[in-house]
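Take a look at the structures listed below.
Values in this text are rule-based calculations from the coordinates and carry no lab data. Given the structure is predicted, the values throughout are model-derived calculations rather than measurements. Cβ atoms are built from the backbone, for glycine too; each structure is taken alone.
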Structure I
Amino acid sequence: MSFVDLHTHLPSASAPEWASWRQSGVLAEMDRFGIARAAVMTLDGLGYDAVSGNDVVAQVCAGSDGRLLPFGSVDPRRPDAADELRRCADRGFHAIKLHPWMQGFSPLETYMDPVAEAAIERGLPLVLHDGTPPYASPLQIARLAARFPELTVVLAHGGLFDLWEDAVAAALRYPNVHITMCGTAPRAVFREISRRVPAAKLTLGTDGGFGDPDLRRHRLSVHRAILAELPDDDAAALAHRNAERLLGLT
């Protein structure tokens with residue numbers, strides 16, 4: 001079964017991995033692991049300049065025949081954040097990744113309003129890092145979804161190890177909240193998420209490109225073990241169909 005990996009990062013420009021990063025190598029690795037498509041997010045753009053990070057993401061995804069899916073980012077505290085989101089949409093980006101912890105903002109503040117409104121206007125999901133307090137708890141992020149019911153909100157890690165039950169509660173409480181099972185939680189946690197949350201609200205990610213280079217292989221093995229326990233239709237939904245629907249690829 002092929003996968004859509006809904007969570008990968010480019011290496012930091014200061015990391016040795018960036019000097020050797022090649023699109024051909026990334027696509028070859030995806031072929032080895034059975035990954036049909038992969039979201040590509042900035043790492044440097046979350047900590048430094050989101051606009052420059054978006055430019056790099058667009059560059060590295062170009063020419064991949066749609067296999068590398070560019071996700072943009074904005075700094076919601078900037079007055080031009082909504083304009084940058086629209087610029088990403090005009091360039092064919094599929095979603096916007098926000099990281100309240102790394103970027104140092106609260107999803108509860110009113111500066112999120114124009115970003116959410118622009119995302120609704122352009123039909124882009126907001127993918128938010130979750131699972132690390134104080135700013136990125138799943139239920140904090142879910143309040144944004146409650147304020148903007150037309151906005152698609154994806155919890156990028158399903159609450160990680162400590163807050164996964166909050167992520168489940170958010171997904172069950174709000175129709176527009178989805179979960180990507182990606183992160184440090186063990187298989188038992190992901191299995192419990194897949195048991196409690198409707199299959200239509202779940203996607204899979206590896207966090208590839210960040211940390212141990214063997215991380216993607218390990219997390220895919222965890223995902224495959226969970227998918228093997230599900231009915232075929234649910235397994236296909238988690239592996240690729242839900243991601244394709246969320247990103248408008250179908």
Structure II
Amino acid sequence: MPLKDRLHGNAPVYGLFCSTPAALSVELIAAAGYDFVVIDLEHPLIGAGQLAAMLLAARASGIAALVRVAAPHQAQQALDAGAEGIVFPRVRSAQAAHDAVRLCHFAPNGVRGLNATWHSRYGRDDLAAAIEAVRRQTLVVAMIEDLEGVEQAAAIAATDGIDVLLEGAADLSQSLGLHWQTRHPDVRAALGRVSAAARQHGKRFCAMPRAAEDFRAWQHEGISMFILGDDRGIARRAMAAHLAQHREREDAL
């Protein structure tokens with residue numbers, strides 16, 4: 001079932017950012033049981049060939065794949081290669097949200113160009129039917145990461161075609177002059193405004209809890225879409241914990 005369809009229900013869905021430029025990383029995230037992966041092009045150096053392989057790995061592993069783009073022109077390429085949706089960073093206005101929607105959808109709702117891709121089995125299937133299927137499953141995610149975006153959250157959420165508002169507490173903390181204080185009351189209050197805007201306009205809000213109490217608080221508010229970190233950080237912590245276990249055993253001898 002496409003991720004967009006799953007979001008219509010109340011069951012929680014869990015995702016992870018993938019910053020490691022390897023198809024194997026996507027396969028590991030799928031094997032761990034996550035519902036979706038967000039392949040990040042904004043910060044890591046992931047090339048076009050690597051992205052294509054990672055999206056192919058997602059399809060083969062049965063995990064929904066979103067792509068966070070670094071530049072708008074990457075949206076069509078990622079969608080043509082198999083991404084179920086696009087995450088647009090630093091969305092600050094309704095116009096930016098509208099532009100994002102138009103990049104992700106075919107006419108009459110957008111300006112995405114037509115081409116024979118894997119969606120139509122490279123022209124074997126009826127193109128009109130394939131386009132309609134793509135329209136139904138494509139997710140457009142607006143990431144709110146600064147004060148201007150928070151102030152415009154209601155207008156962004158009201159934009160037809162925006163499906164999800166995703167919080168970005170780290171950059172938001174910088175915008176508020178509270179560098180890396182992602183759990184500061186002012187940051188949390190700003191995230192609450194974004195969540196309320198999404199709820200008001202019938203859109204989903206995606207949280208990135210950084211502590212167990214954050215997760216419980218979001219659940220209490222009815223949030224059911226979560227990104228639970230980045231593959232690199234999780235791998236480092238797991239390896240460090242594994243090493244610490246063996247060092248403790250060595251010390252006990």
For which of I, II does distance in nm of label points 7 Å out along Cα→Cβ at positions 106 and 210, calculated from the coordinates, equal 2.3?
I
Parent structure of the calculated result 0.60, given that FRET efficiency 1/(1 + (r/R0)^6) of positions 18 and 66 (r between Cβ atoms, R0 = 25 Å, to 0.05) is the read-out and I, II the choices:
I
For the read-out helix-only ellipticity at 222 nm (-39500 (n - 2.57) for each DSSP H run of 4 or more, over all residues; to 500), a value of -12000 was computed from one structure; give its label from I, II.
I
Value 3.8, calculated as distance in nm of label points 7 Å out along Cα→Cβ at positions 90 and 122 from one of I, II, is from structure II
Working back from 2.3 (distance in nm of label points 7 Å out along Cα→Cβ at positions 170 and 242, computed), options I, II, answer is structure II
If you rank structures I, II by volume of the Cα convex hull per residue in Å³, which sits at the top with the largest value?
II
